[in-house]
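See the structures that follow.
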Structure 1
Amino acid sequence: MRAQDYTPFGVEERAALWLENIRGAVPPRNHLQLQPDRCALLVVDMNRYFIEPGGRAFLPAAPRIVPNVQRLLHRWRDTGRSVVFTRHGHGNDGDGNMLQRFFGGVISNDSEEADIVDALVPRPGEPVIAKDTYDAFFRTDLEAHLRHRGATQVLIAGVLTHMCCETTARSAFCRGFEVYLPVDAMASTTEERHVQSLLSLSTCVAVPLSTAEVLAT
């Protein structure tokens, strides 16, 4: 299935419907509340490969989430909270691990496509976690960094909802972090995959929110 632009009239409008449907399907978890001072913002794989029209795996919905990711970044930066980026890429040794075998191609670390888009470029001192599989915790120092900063919650934005974001969310939960998802600051190939992933995560590991709700905390 080809990637689709499923938010042609704005992601916020669609997000209200997504949240209504998800919240109607899962029990409320009012005992879990986002506490920004305890929460790290994790910006997942906003590589040019996915975000820019020339990227080999361009997601038409992805550019529409960039303003919301920027809003979250501005708030977290302005208040001195922890911001962490992940950057997906592979070396040129021919070992693309299981992703290479499954997809037949991977993002080369040496290519411009592996760069994080200019609109979201990390600031000096903000860690960029290099990863080569879906799980941002796997064989990285992400957990150690979060523990060092005193984070007990993670807010996961970025791409792809049903792949790296979902896997990282589950991994964070299994490590004891509360997980929150800004549904209009995440993107996937199709609306169906995006919403199915959010619904699945909301049933067992994460609390879905809109960007506006996050910024209101």
Structure 2
Amino acid sequence: MFADGFMQSLIAHTDVETQNFRPAVVFLNGEYWGIHNIRERYDQHYFAIKYGVHPSDLVVLERNTILARGEPGDEVLYTEMLDFIMEEDMSDDDNYQLVTEWMDVENYITYQLSQIYFRNTDWPQNNIRFWRVKGELAPDATPPYDGRWRWLLYDTDQGYSYHGDDAYLHNTMEHAVREDHWSSQLFLGLLDNEEFRLAFINGMADH
């Protein structure tokens, strides 16, 4: 009834995007329809209201770089970044620093550790969305106008004990780093870098 809203609320104080929710008792024409959750939507209005981003400047990708909002070609900056991570040596700090100009690494770390902690098994092969503001990359600009990729948390219903009381036995870290799946490529590539690994470990411990 409220699992997804609850899990999202646990990281609402971070810089990962979450959807506010409010339970509501619903009646239609006097007939009781139960408890429903009023939720925010990740549409053009969300980004316009929260950040002042014009809809034409918004890019949202989902799953394996499927264009959910934007124009054909807007996904290229992400695919180029992913190719770079897979082809270059991420243990090299100069290469890693280039990646930090393409994506908000701290945002990504918080997103990853949250999904892993929640034990969300409907992820990362599904329910992945990431976004950026169009334009040239400008790492020194005020977020999100730096143009870096950031992640959206949503649909975590299958987290925690969704699959039964023994769900806590599931190794979700192992689930997140499957070497034979496209959804793990970014995470596995970044884990080759010591700075990233330490930031991820410390972030998990801190939270």
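Just so you know, all these numbers are worked out from the coordinates, no wet-lab data involved. Computed from a predicted model, the values in this text were never measured in an experiment. Cβ atoms are built from the backbone, for glycine too; each structure is taken alone.
Looking at structures 1, 2, which one was FRET efficiency 1/(1 + (r/R0)^6) of positions 22 and 182 (r between Cβ atoms, R0 = 35 Å, to 0.05) calculated from, given that it came out as 0.45?
2
I have 24, 21, 17 for semi-axes √(5λ) of the Cα gyration tensor in Å, calculated from one of the structures 1, 2. Which structure is it?
1
Quick check for you: by FRET efficiency 1/(1 + (r/R0)^6) of positions 110 and 150 (r between Cβ atoms, R0 = 30 Å, to 0.05), which of 1, 2 is greatest?
That would be structure 2.
Just checking, which of 1, 2 has the largest value of relative contact order in percent (Cα under 8 Å, 6 or more apart)?
Top value of relative contact order in percent (Cα under 8 Å, 6 or more apart) goes to structure 1.
Consider the structures 1, 2: one of them gives 0.55 for FRET efficiency 1/(1 + (r/R0)^6) of positions 14 and 126 (r between Cβ atoms, R0 = 30 Å, to 0.05) as calculated from the coordinates. Say which.
Working through the options, I get structure 1.
Thinking only about distance in nm of label points 7 Å out along Cα→Cβ at positions 62 and 142, which of 1, 2 has the largest value?
Comparing 1, 2, the top value of distance in nm of label points 7 Å out along Cα→Cβ at positions 62 and 142 belongs to 2.
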